[in-house]
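Asks: Multiple structures follow.
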Structure I
Amino acid sequence: MTRQDKAQLISDLTEKLKETDHFYIADTSGLTVAQINKFREMCFNKGVEYKLVKNTLIKKALENVDGDYSSLDEVLKGTSGIMFVNETANAPAKIIKEFKKADSNDRPKFKAASIDSDLFIGEDQLGALASLKSKQELIGDIVTLLQSPAKNVLTLLQSGEHKLAGIVKTLSEREN
C-alpha cells in the first residue's frame, strides 16, 4: 500500500469516525474465512458496518478526531476490526455475543467501544454494552411511565363514576 493510499484510508476513516457516534473495535483473528463471512453477514443484516483496518491507521485516524482516545492505544494490538453503527449503540455488542454463542467460540474478542465519546475497554464491558437500551427503547419506557398514572386515574374515575356521583350527591345534600 502506497503512502497516498494510506493517507486516503486515514482520511476516509477519520470522516467515518466523525460522522458516527458509536464504534466498536474487535479482534476476529483465529476465525475461519467461513466464520468471518458469517460474522460480516450478521453485521450487514443488523445495519452495522465492519472493516478490518491496521491498528496504526486507526490510531492516526483517531488523532484527527475530537476527543481523547489515547487509552485505546493499549487495545490496538494484534488484529483489529472496527464496527460502525449510527442508530442502535448496542447492536455491535449484541452481534458479538450472539456470534460467540451460536458458534461456541471465544471469538471475536471485544476490545473497546466508543459510545457518544465514552470509552468502554475490555471484554468484561461487553455484557453491559449489550444490555444498553436504544434511544427509542428509552423514550418508549418514559412514555409508558408517564401514561401509567393518567391511565390509573381514568380507570378509577370510570370504574367508580357511580360511587363518585353518589359521594358528590351526598356531600351536596349535607351542606343544605
Structure II
Amino acid sequence: MKAFLLSAVLALLWVPTAAEVLLQPDFNATKFSCLGYVVSMASDCKVFLGKKDHLPMSTRAIKATEEGGLHVHMEFLGADGCNQVDAEYLKVGSEVHFRVPALGYLDVRVVDTDYSSFAIVHIYKELEGTLSTMVQLFSRTQDVSPQALKAFQDFYPTLGLPDDTVLMLPKS
C-alpha cells in the first residue's frame, strides 16, 4: 500500500514537469495512424537498462480511435518467438496527451512527428513499482532518416537521459 501511495504522489508531483515537454502542435491522430518501427529508445528504466543489449526492433500498428485515442498493436521478438500486445492509448486533455493503464504508462506525449517518416514519443511510466522516463523514436521504415535521428538525439538529453541510456535497436 505504501508503494502505491508513493507512486501516486510522485506521479502527481511529476505532472507539472511533464507540461514542460514540448508537444507536436496541431496533432492529427488520423495522420499519425501508421505501421512503423521503434528504431531507437532512451530510458532510465532499470528493466530496460538490464535488457537493452538483447532488445530487437519492434513494430507498431497505430490507428486513431473515434474517442480521440489510439489503438496500438505491438509485435516484438522474444525468447519464445513473436509476441503481440494490444493497448489502448486513452486521450487525456489535449489531442497529443495519452495514458495507457494496461502498460503502466502514466503519461504519453507525441513530441514531434512529420506524419510521413518519423515520430518521437515521450513516455513516463511505472514498472515494478518504479517511475521512469522513456523516449522512443518511431520510423515508418527500418532505416531512420538522419533528420529524425538528429531530432531524437537533440530531445532525449533535455529530459536528463545520458547517452549510455540510448539504444539503436537492431533490425529484426
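Bear in mind that the values in this text are calculations on the coordinates, not laboratory data. Predicted, not measured: the structure shown is a model, and the values here were computed from it. Cβ atoms are built from the backbone, for glycine too; each structure is taken alone.
Asks: I have -6500 for helix-only ellipticity at 222 nm (-39500 (n - 2.57) for each DSSP H run of 4 or more, over all residues; to 500), calculated from one of the structures I, II. Which structure is it?
Replies: Checking each candidate, the match is II.
Asks: Next up: Please compute FRET efficiency 1/(1 + (r/R0)^6) of positions 38 and 78 (r between Cβ atoms, R0 = 25 Å, to 0.05) for structures I, II and give me the label with the greatest value. Provide the component values of the computation, followed by the final result.
Replies: Values: I: 0.75; II: 0.95.
Checked I, II; max of FRET efficiency 1/(1 + (r/R0)^6) of positions 38 and 78 (r between Cβ atoms, R0 = 25 Å, to 0.05) sits with II.
Asks: Continuing with this model, one more query. Identify which of structures I, II gives the largest calculated value of Kirkwood radius over Cα pairs in Å. Please list the in-between numbers first.
Replies: On the way: I: 19.4; II: 16.4.
Result for Kirkwood radius over Cα pairs in Å over I, II: largest is I.
Asks: Output the label of whichever structure in I, II has the greatest value of FRET efficiency 1/(1 + (r/R0)^6) of positions 62 and 142 (r between Cβ atoms, R0 = 35 Å, to 0.05).
Replies: II
Asks: Tell me which structure, out of I, II, gives 3.2 once distance in nm of label points 7 Å out along Cα→Cβ at positions 46 and 94 is calculated. If you can, show how the numbers build up before the last one.
Replies: On the way: I: 0.7; II: 3.2.
Source structure for this number: II.
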